[in-house]
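In what follows, structures are represented as structure tokens.
Any read-out appearing in this document is the output of simple, stated calculations on the displayed coordinates, not a laboratory observation. Here the structure is a predicted model, which is why all the values come from computation and not from measurement. Cβ atoms are built from the backbone, for glycine too; each structure is taken alone.
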Structure P
Amino acid sequence: MELDPADVRPAVFYQHMIHTIVPRPIAWVSTVSSVGVSNVAPFSFFTGVGSRPPSLLFCPANNLKGYPKDTLRNIQALGDFVVNVVPFAVSDQMNASAAELPTDESEFEACGLTAVPSVKVKSPRVGESPVQFECTTLQILNIGDGPGGANVVIGKVVHLHIDDAIIGVRDLVDPDLLDAVGRMGGLSYCRTTNRFDLRRPGS
């Protein structure tokens, strides 16, 4: 199969991307609106950027009408957000939070999640998540317009919360205790409990 993006609909090319860029970590991003409505939604185009400064990015696409989703609008208005890691235990709530609710309704309440105050940012954290990155906005790049139009949000991590219950040897997170989930294509997800090690050359 050979595909030129110019020859197929964006939605078709998107399907091939999400079935081949796998597994994708999930940024469960919590924000708050300018009038105080809390929001949380999952995004699987997400990764770390670097450690100096500690930074990460995620990509909230425009909604089906071509407008920014609540998450992006909130970040544009207040300049901060929290990325919450998704363990298997709350994967159902994470999936439920992907539903499009009216702007004045909170996914925290709709999905039975606990909004916990952050230390350094206005946006709340998801209490059920064992790892939470408080971020201030470094840059927002709009690289596509209309429905599904791409946006890149780059954030500086200003505080990190890790539940002591998932700390293992060398004071680092035990991946078995974290039991994070990742996104595959279609309706599929995966868990990070099946792993293998490879020694780096020269080590």
Structure Q
Amino acid sequence: MAKVERLEKPGISGWLHKQEKIKAAMLLSHGAGGNCDAPLMVSVAEAFAEAGYCVFRWNLPFRQLRLRGAPGGSGERDREGIRQAAHELRGLAPAVSLYLAGQSYGGRQSSMVAAEEAGAAEVLLLLSYPLHPPGKPTQLRVEHFPALRVPTLFVHGTRDPFGSVDELRDAIKLIPAAARLQIVEGAGHGVPPGTAVSMPGWLSE
């Protein structure tokens, strides 16, 4: 069983899941309408911790400021928080690869950090990436994709109104690094807790 402990510092608030032997670290960020205690966040953290990852599921800065409501603004405050939390996690789990992971908004902001800052992470895991607002397929959120230089795995439902599987397939072509899509049949915007995320092998290609 992985050990779970609270991690609280200025600007950092969440839960750390880890075992004695760590093969990688993961910073797990929630979506715009949730928090680090959302069932999906807990499920992903537990699954990866049992697989040997040191996982920090945390509340993004906007959620630390208020219990409810959307992020607002450009997201720069949340991206700076991701950088701070990633630095903290690297200190807790040195000498291993760092994954930036997140659901929807949390994944988008994590991917933007990876695009803006070389070395911010070694891998991206993006759950239900919000490719565009529902009903507005021309408003794509892909400006930073050509700057992504780390392996990226998208996990996406076939009924996600924030982007179809075909739309996401086309968008992924903009990423110069290795990028893969794992499809979850019947899922909407939010991968069901307990979904198995398949990552072995593809990182070493």
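Of note:
- Source structure of the calculated read-out (distance in nm of label points 7 Å out along Cα→Cβ at positions 123 and 187, 1.6) within P, Q: Q.
- Of the structures P, Q, the one that -8000 was derived from, the read-out being helix-only ellipticity at 222 nm (-39500 (n - 2.57) for each DSSP H run of 4 or more, over all residues; to 500): Q
- In this comparison of P, Q, the computed figure 0.4 for distance in nm of label points 7 Å out along Cα→Cβ at positions 27 and 75 is attributed to P.
- Comparing mean count of other Cβ atoms within 10 Å over residues 11-18 across structures P, Q, the highest figure comes from Q.
- Test item: percent of Cα pairs over 25 Å apart calculated as 30, pick one of P, Q: Q
- Read-out relative contact order in percent (Cα under 8 Å, 6 or more apart), computed value 17, structure in P, Q: Q
- If FRET efficiency 1/(1 + (r/R0)^6) of positions 51 and 131 (r between Cβ atoms, R0 = 30 Å, to 0.05) is computed and equals 1.00, the structure in P, Q: P
- With mean count of other Cβ atoms within 10 Å over residues 43-50 derived as 15.9, matching label from P, Q: P
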